[in-house]
1. Out of P, Q, R, choose the structure whose coordinates give helix-only ellipticity at 222 nm (-39500 (n - 2.57) for each DSSP H run of 4 or more, over all residues; to 500) equal to -4500 when calculated.
2. A value of 14.7, 48 was computed for Rg and Dmax of the Cα atoms in Å, for residues 220-283 alone; which of P, Q, R is the source structure?
Structure P
Amino acid sequence: MPEFLEPAVFVHVGATRDGQRVFFSRDERDLWAYDVGARSASKLTTLDEGLRISGIASDERGERVVMSVQRHATDAKQSPESPNDLFVFRVSDRSGAFVTSDGKWHGTAAFVPGAAGWLVSSSRRGGLLNLWKTPVDGGATQLATGSGDDIFATPTWDGAALLYVHDQTIRQIFARAPRDSGWTRITHEAIDHVEPQLDPSGRRLTFTTFDRDRNLRAAWEADAPAFDPPRRLSLPVAPIAIRELPDARRVVVLAAGGSRNDLVVVDRTSSDVVTVASKLTTTSEFSLSSDAALVAFVDGERARIVPLGGAAGDLASFDAVRVVAFSPRRARDLAIVSTTGPGTANVELRDLTSGRRRVIAKCADSDRVVWARDGGSIWIVPSLEPTIRRVDANDGHTIESIAAAGDNTLSLTVADDGTLVAEATVGQSRLMWMENFGASP
């Protein structure tokens, strides 16, 4: 790399076939080119405000560069749900244009040698994360794979074959009794099992499932100690997450509703549905107060506290929040993951009655927090770390650390006796080879 460049963020790199020209991003918005023979670099373009480069690839001769560009970028965190489109840049006249504009997620693309004018990329265009061929100049796309999740498409230089990664990761549920040293997997069907929730006694578990291939959601309950077999709950909505109310007749459900979701109360006897909050961007958990009067959830990056029935409007709201959870013992106390910068956050306790707040620990902004049932400690669950830890709710010191469940633990629920049930990813990625890829569009 050229030594004259000041320190900056070099994130993504692409090169020509002969390796003599390298394209790279700098500070996430600038596209640069480096001539290996001349040992010189030049800036080609700067993306508009709110756009961020998240992938780069060059054609064989370095005449065009395709960038995967995240739209409306506000922080360093990017997920497969972020609006991400493909931008083709022509080096000769330093001009370019988006070739996708549907607001779906389009991952790092590559030019297809031997198939003039075509790109291949991962895309959620059809719902699943498949490989698609896209014309360089825009136009109708072609589905290349259909089983999802397929990523990191890399054509061979002659265009005859394609290498890509097929990800078979799914979410499963694991249990850990208080005296056990490890986790026991309790679900096995090859669909996602998400948002497990134990009742306070630890005798009954509820969770939801999502079959990605058929786009089907369902809610289930199961009894301890084996939590098997589960029984399907009959609900008039498509459940993402579910929490039982104390009367055991009604449940609060985060219901899938297309691009936005609704938080509703469902009477399991009559199937009546009462809307608590609608058109939400939240896609996962919510929390009920111990007196079942309030529900807390994160909408965008704002925590909202809403009465469960009767009154309309928010009781309270907080900005820059990723997770919010009510104490199981004090009905107006909350644990919050509040962001402090790109990728960083604090675990913060807030009292809705007095307004008092205090920080007890630091964490990543993707971590989740779960109260122990006695209200005296909090589990911090990092999604990409090998351990989860329980910290004291008073001073934040670590009480215990245990191995995470599965490959990555995503959520946790706790019973009075200390039984833990976790949602975790399991699976494997396979390197795939597709022959005759460039033969036809």
Structure Q
Amino acid sequence: MNRFLLLLFLGTATLCCWGKPVEDYAAEVKRDYPILLEQWRKGMRDADLEDRLYRTARDTGHLETIEELWAGKAVASLEIKVPGAPKVIPARAIRSFEDPQQEPYRGNPFVIRRMTDKRFEVWTFQQGWLFDQSGHLLNKAKPPRRDGWGREWYGAFLPDGCWVTTDLGEFDCCLTFFTREGKWRKEIRCAGLIGWCRCDKKGRGFVASIGSEEGRALVFMTPDGKTRPLTRAEPWSLCFPRDLEAKGYFILLYRPSDDGKLWLYRNEPGHGSGVGFPSFTWCPVKPQSDIFAYENKPQATARIVNGTHNFGFLPNSHTAFIDADVFYDDQDKEEPAPAVRKDCVPTKCWFFSPQAVCLGWVNAHYLCDSDKGKTVWLVNDAGEVLQLTAGLKPKQRLAFTIDGKPARPEKLFTDLHLGFFHVNNRLVLAKW
């Protein structure tokens, strides 16, 4: 019986989608790809052809065609370059941070937030630091963890120095309050994990998501633990402007425009051939509506090769930015550098109109903005800052240094002339 099941498994394992053998499917997409590409380039732009072209390009490894498909034309012709040598900006180190001994979650081990106009904070799963607008340290926190890790948000201060955290014990589902001096005050047991929590922009309380994945509820919580429910859009208006990143579930994230009238959704399968090719959907919604905007009729859609979680809208605008990491099929670190890989798609920050018309791209990642939204800051793979106007016109290049060494920006507070930089694999707070 076991032998029969093994033979059955081996036989069915050779089948691909729609019940076709792998070899037949591979031959089919290899045959269809150049035909579909030629039709599309000649002006045939119906949805069915574009979907078939995307799938055949994906399954034959023609990543550049997928980019061209949603760029609408030759990708190279849309690159926005910032010419000239970078202007060197010396910065003065204020404090450096040791990397945590362990990193419980993938990604950056540091969580950095702008809380209010006069406060910002840094957290690892082991401790937190609270700073004022000049970069002076106001308080430190050291959660008394047992076997918990603090989820991905680790902890959150209020401007007066008191703080909260979760996960002192693994999956404890508690929000625990501490005084400025680090003494336990109380804990609130919730109906699920506390997905994220942070101070509101006025420093009056906490904005939190209760429950794992997308969460069971969004709430505003006062320092004494009183709560009120929030609509889906309220967190972005309650938190410091443009500091709250995309939220949701990892396969479906979303972020609204500053006026709340347009939402951008990132949708990516959790497994299968669609991984690495997320779709981004623009959805209009009434500013005060609590309707899940993704359920409304979408306005436009684009698919971005290796599009990341760093996406959103430019300040006071419906122009969208979408970051995309370097990508090649096997992601093998032992292979040659990306610049010499034939199938490599380089780092990009894409810009799209509300109708998903590509406005251009920059070989860099979106970083921040300044001058009340009039200047966009991006950081390239060399650690240089590229500045564009709000209209996506090249402005200038900057190169930060600390003690004469190159400093790659991690997060900048341009109004304060303060920022966090990576220098020799250490995180450094510095002022320029």
Structure R
Amino acid sequence: MIKIKITHRRPHVDEGASGCMLGRPGESEIAFPGVRAAKFEFTEEGWRYTEDYCRPRGILAIGVGFGELDEHSPSGPPDPKKIGKCSADLVAERLGLAKKPGWSQILKFVRDDDLRASGTAFDIGHIPKLFQDDQTSMSWMMAAIGAIYAGISANFGSPSGYIPGKGEWMFDAILATWLQSEFGKIRLSTDEFASRVVAEKGNYRIAQGVAEGLGIAEDPALELLLRFSTQKPSADSLFDLKGVPELMKKFGSWNFIDWTLYGITAKYAEQLSLVTTTKEEFEEKAAVDQIKFSGGVLRVATIPNCDNPQMNKFCRSKRGAGADLIIQQTSSGNVQIFANDWLAQKFYDIAAVIRYEEQLALGKLVTTSVADLRAKGYAKGAERWYFLNERVLLNGSLTTRQEPTLLTLNQIHQVVRDVLSEGFSLAKYVSRAKK
């Protein structure tokens, strides 16, 4: 009998989709008795929740613990049955939903978001990462995915499937009303807010006009919200703040205005932080330099003692450094490394050398083959680093606690220089280092 569902802190949309599927009557209770009523809990020590630990305690681990519903492997080669999948795929397969109309479309979006970070700034993969409360984030995602599934199911007979459009006024009207309430000092009750939103049905681009009337149209923290409000919805809007409110109004478990406001306020807080506190911290702490190599010039931003989750984004932006590679060290000594797409092939070698150097620092070489050092996931002997994809190498993260690396920022920076140097060969580097 399942008593608790456990996943990592700051859950992602694949865990949200997993929670939605596990909340369905029928399949979920057959596969995992008690799972629908079980509450979600969140951890930074997901590795503890192995199947041996969870089974006698009535815990179902999702995206953590390296078990049936976790796509990660503890170390070494990944499980071939899980390659190219996220936790939601594993849940869907277990429940027999993976190939069912509706879920297959949702799973493709979730998988692309989780494995390739292919989403947009206003979709249900990105927005929950901005929430401060994990329970709210999970509930918000589950409500969205449930409404999306209902919308797809209700319109699946049409040649093109479900495409949002009739409710495109909703986001614009809600944003406009929020701007009036937040910046126009018009304090509205919940009912007054709702009536104003509905009164704007059929009107478009009113948020931009409200912002201009209030003299805040040039506020950099509002730039993305206002730009998004004027964009026409597309098929991709099925998963963003343009399309979901329409579905939430028809099929959702949340009030569509409340659901949208959570997204608007979280996005505004993110953007406000980027142009204020994050900018100030960047100017105080970041060191930016350029590394010339045969492929061009690499701009590297290194930020010590920084726990700001927005720093990576600011470093990439034009307001920041326009950086191609970011090395961010937290106050605990953990390090995250982020790279732009064009650096992908070089980044495999950067990840490999860092994992090799970590083993040397620990005093024991376990993984030395070039293929294993470049492989995604964990490498034996260098488990302090998780190679997520060709853009992200993590020594711990916002969702997972890990022992800090023994490598200094200078050593990591030197690794980048070595890999980008003329004639670099990973095989020769490893061979030379062994000696």
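Readers should treat all values here as calculations from the given coordinates under stated rules, not as data from a laboratory. All of these numbers come straight from a predicted model, not from anything done at the bench.
1. Derived from the structure labelled Q.
2. On the way: P: 12.6, 37; Q: 14.7, 48; R: 14.2, 47.
Here the read-out was taken from Q.
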